[in-house]
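The following blocks contain the structures, represented as structure tokens.
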Structure P
């Protein structure tokens with residue numbers, strides 16, 4: 001699984017003008033599911049999301065994680081993160097999980113996150129979503145599990 005994480009002061013996602021999720025301070029996470037992904041990789045990714053130290057401490061050093069700052073976690077499925085862009089001028093999606101498997105693992109990640117953290121919001125798998133956020137820093141990382 002790949003996750004593009006952004007430290008945000010706030011973020012929201014909507015589908016057809018209807019808000020499906022929003023958070024204040026926290027992490028906006030775009031999630032790409034690849035062909036070889038499974039629950040073990042999803043669990044590993046979730047552990048990183050909850051414990052990755054990207055928030056500033058009293059000395060403004062990145063020493064605090066999402067739980068320590070009591071931040072929100074916004075999970076948004078992003079099929080295009082699984083693209084292979086190494087060759088040519090058009091992305092290949094051969095490494096992406098088939099839609100049904102991608103949806104199943106994305107939903108597994110959402111459910112596991114909600115079981116471990118109280119402030120979780122999400123988009124809708126496969127929908128045309130509008131994501132609005134204010135990147136704080138900016139701070140952006142690509143995580144792979």
Structure Q
């Protein structure tokens with residue numbers, strides 16, 4: 001099963017807010033003038049910002065809600081690869097592919113999903129992750 005989200009713009013304001021929240025104010029993220037002098041040609045989103053878009057992008061798919069779900073929590077990742085940066089002002093979307101769903105104990109399921117962040121008009125994705133969530137029903 002695979003689902004694809006709507007496109008979401010990664011704005012400079014979003015990048016700046018993430019920098020403030022994490023304390024990562026490296027110039028390639030927050031200084032457009034200095035970042036223009038790099039091979040990126042402008043500011044880029046933090047890799048962890050790209051990863052953190054998972055819930056937002058998942059909410060913009062046609063996936064119906066899980067019936068009787070009490071909560072879902074992140075369990076971790078088997079792998080995360082940042083393949084190319086997301087430039088400020090670019091639009092991204094999430095591609096979600098269910099890899100496994102197994103019942104760990106009564107009322108608790110473990111879901112492993114391949115999560116790919118695609119950049120509009122780019123051939124190579126920004127990121128590919130194999131992510132594990134726990135779902136409680």
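Match the computed value 1.8 of distance in nm of label points 7 Å out along Cα→Cβ at positions 68 and 108 to one of the structures P, Q, and report its label. Answer for the origin of the read-out: Q.
With distance in nm of label points 7 Å out along Cα→Cβ at positions 60 and 84 coming out at 1.9, pick the structure among P, Q it was computed from. Before the final figure, lay out each step's value.
On the way: P: 4.4; Q: 1.9.
Derived from the structure labelled Q.
Can you rank P, Q by relative contact order in percent (Cα under 8 Å, 6 or more apart) and just name the one with the largest value?
P
If FRET efficiency 1/(1 + (r/R0)^6) of positions 20 and 100 (r between Cβ atoms, R0 = 30 Å, to 0.05) is computed to be 0.25, which of P, Q is the source? Derived from the structure labelled Q. Work out which structure the value -7000 belongs to, where helix-only ellipticity at 222 nm (-39500 (n - 2.57) for each DSSP H run of 4 or more, over all residues; to 500) was derived from one of P, Q. This value belongs to structure P.
FYI, it's all coordinate maths here, none of it is from the lab. Here the structure is a predicted model, which means the values were calculated and not measured. Cβ atoms are built from the backbone, for glycine too; each structure is taken alone.
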